[in-house]
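**Student:** As structure tokens, here come the structures.
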Structure 1
Amino acid sequence: MSAQQDMQHNVRKNQIIPLEITGMTAEGNGVGHFCGLAVFVPQTAVGDVLDARIVKVQKHLAYGIIETLHTPSPDRITPDCEHFRKCGGCVFRHITYKAECRLKQQFVTDAFTRIGHLTPQEILPILGAEQLDGCRNKAQYPCARGPQTNAVSFGFFAPRSHRLIPVTDCRLQPAVFGEILRRCKLLLETEFPALIPYDEITGKGVLRHLYLRRGYHSGEIMVCFVSASGKPQISGMFRQLGEMLMQAFPDVKSVMLNINTRRTNVILGDKTSCLCGSETIADTLCGVPVSLSPQSFYQVNTAQAERLFAEAKRLGAPQKHELLLDLYCGAGAIGLSMADAAGRIIGAEIVPQAIEDARANAARAGIQNAEFFCGDAGAIAAKLAADGTKPDLIILDPPRKGCDSITLDACVEMSPARIVMISCNPATAARDAAYLDAHGYHPDTLRAVDMFPRTGHVECVVLMSRDKS
């Protein structure tokens, strides 16, 4: 055993070690090395020189906490949120946004070069967010009892738990969401004590979540109560509460009630009804009018989504004579944003509500060159390939788990000139891009896009072109 290995195996809990942070994870933990052992330390930044107290030791890595910070990283800033590191949302509020973008650029590049073993011809600079505060158009707040009998708390769950951290002012959400939360809390405690918060452990109580949506361009707001009870008297009280909120907030155009009676972590149940106002709110995305219900799929950061879709359109470069196939199309936003440039668009999505929304959005925008099919993306792609459909451009926007082999094989069989993949998971995107690369496509251009500033998430878009040889 080498001397280094011997020291590594002697690292023990509560030992204090010197450490320089040389990297960071997507969870916001700094990484340093001590005697060949990777040591992860939360709330640190690249360039920090510190003493760390070891709190857990495993075979090839260890976890520590800051004991003494000797030299702070130039990337460090004072966190601007009192809930940072408590609510499970943001992980990068202790470093500058410039440093965060640098890290996210590296996350995406490393995924493609190390996981995919790919060398894109061009890696463009990350599209950082232009708006950091109030950038999200949707929030789902769990509800819980406060320390007093009639007290109500809204907030977010602590990391890896269902312990509620009370939060009424989240910097990622529009300020009006906090105002609605506080008004709702007051009314529940003073006017509607029967609408008690739901308890996940006992299964008792009524109000499970308060779900808010806001049209980024329109400003219209939807309030959706998620209730564990659908009894008429309960619905009547939620209607009264909704009417009071509409009077207090003129932008609230819709109040909905969703019933979820199941003992589950899934937020929404199957039944939704309109209590007052309209059943949907309106907005626009890339100039396309959209109508939003509680179940509608919609990118949570509208401003960045428009930049992401514009970049996908630029890279894909659809032409008037071309057929565009949009797989995992959701409510059709990506394909519809390219309808003016493409000849014909076919969209596929497994969620029926999303397909209904896509068709309605196309009709509302007067787009006549798009059609949408409901079904598994792989099955529809395979059927199109078997029927001899030959798209010129395929857009892939899969869920975090990425594409399955049926979808990728069908894409290869249809032999489009270009494939543009959008992904919220750079690791699975790199894996799928490597599969396409092994089947005749090479990565031309890769770009990271920060859809979720101050969190550990980052999206990417990559253009794959068919090898002409």
Structure 2
Amino acid sequence: MRFELTKEYLDLLSEAIARQDNSWIQKNVCELHDADIASVLDELDVEQASFLYNKLNEEVQGDILMDLDEDLRDALIQSFSTKEIAEQVEQLDSDDAADLMSELPKKQVEEVISQIEDDETAEDIVDLLNYDADTAGGLMQKEFIQAQIDWPTNRCVVELRKQAENVEKIFTIYVVDENEKLLGFLSLKSLLFAKPSTKIADLYQNKNVISVKTDDDKEEVARIMEKYDLVSVPVVDLNNKLVGRITIDDVVDVIKDEAEKDFQMASGISENIESDDSVWKIFRARMPWLLIGLMGGVFGAQVISGFEGGIAEVPALAFFIPLITAMGGNVGVQSSAIVVQSLARGTDQFGSIFKKITKEALVALINGLVLSIIIYGIAYVFDSSTLGIVVSLSLFTVIIFAGIFGTLIPLLLDKYKIDPALATGPFITTLNDVLGILIYLTIGVLMYGL
């Protein structure tokens, strides 16, 4: 049955912790799924979480620790001795262990490494720490199953059993040569049905071998795994030597992190922040884009002041300024969001820029015609036919320009290696606001002959 975290459950848990009711905790907490236990711990204060964490089975503590919110995990780690951290690390897959170690001060990392009893585990962690966290090398784990191409089937089975002791999830058997260079994949089914003397060379698949390099960007890894529908992908070095694998659970985390980052950037937040971050960090992340919005407002005010005489002659012109700016911003964000989404999937290239702009211009043309007809009727009833023409013509023009800019700007940003998610935020909204006001008031002045 799926566990549901409720207020009643948390109240009962707090009471059990207060009276140190180990029997209740064992039955109602320790037997839950690891992810559910992590969710429970995240709802407790540090003291309660620490008490409960120490009641858990040592074999699952490490995995649960990695599922906790970063602040709680940091607080728990600070309460551990160096030896206790080393024990936790040894329970984790190498990629998770390296992630945990990367959060520690450099001096403490060295102390923890020296406390790890398994030399191979220590070497794997040190190796992973040398890779940039945003690359395939920083994302991979060192636990995988490999078979030598010249092994007979009977030896392969024996060797794979030995390797499997250290691998929690087996997705693929990789085939390598004597220098551990990746050659292909081995089907478990073909291995099971083969004769004992059959060579792996006669069983493995060497066509369409998909792999990534250690220095490939993690977003590129995610795109590759999504495109080829992979649950794991081998990682090779510059000499094509197999050095690790990346599994689907790690890629899901990458996709979630990138989606959160793009959403925040599109909302005008320049850093990856959480709701419980410090006031200073949240201020620092938001202020740059608020300043851009402020400057955009100042420019907009300057544009309006330049048409002060026209507005004084026809006050009704001022009534539709918010509508023009709002529609321009909306259309620009819609267009840029579609392009940014295509770029994130890797399905759009700068070479198709003319095609994209033409398509969005056509969409803007249709939208502009429909909305202009509607606003003409409203403005006509509100004031006069002349105002209706001014507002409808301005809205049509603004929508066309906003659609084109909304398409062009993210493509240009991507061309120059700038995150195109910037285009869906205050940047494009502010640009369209100023441009929309300028277009609207210019058409108004010309139409009224002011």
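Only the coordinates and a few stated rules stand behind these numbers; no lab work does. Just so we're clear, the structure is a prediction, and the values are computed from it rather than from any experiment. Cβ atoms are built from the backbone, for glycine too; each structure is taken alone.
**Student:** Using the calculated result 4.0 for distance in nm of label points 7 Å out along Cα→Cβ at positions 27 and 171, pick out the matching structure from 1, 2.
**Tutor:** It was calculated from structure 2.
**Student:** State the single structure among 1, 2 that was used to calculate mean count of other Cβ atoms within 10 Å over residues 203-210, giving 13.6.
**Tutor:** Of the options listed, only 2 reproduces it.
**Student:** To which of 1, 2 does the computed value -20500 (helix-only ellipticity at 222 nm (-39500 (n - 2.57) for each DSSP H run of 4 or more, over all residues; to 500)) belong?
**Tutor:** Among 1, 2, the structure yielding -20500 for helix-only ellipticity at 222 nm (-39500 (n - 2.57) for each DSSP H run of 4 or more, over all residues; to 500) is 2.
**Student:** 1, 2: which one has Cα extents along the principal axes in Å, for residues 299-402 alone, as calculated, at 51, 29, 17?
**Tutor:** 2
**Student:** As an exercise: percent of Cα pairs over 44 Å apart, calculated from one structure in 1, 2, equals 21. Which structure is it?
**Tutor:** Going through each structure in turn, the value belongs to 1.
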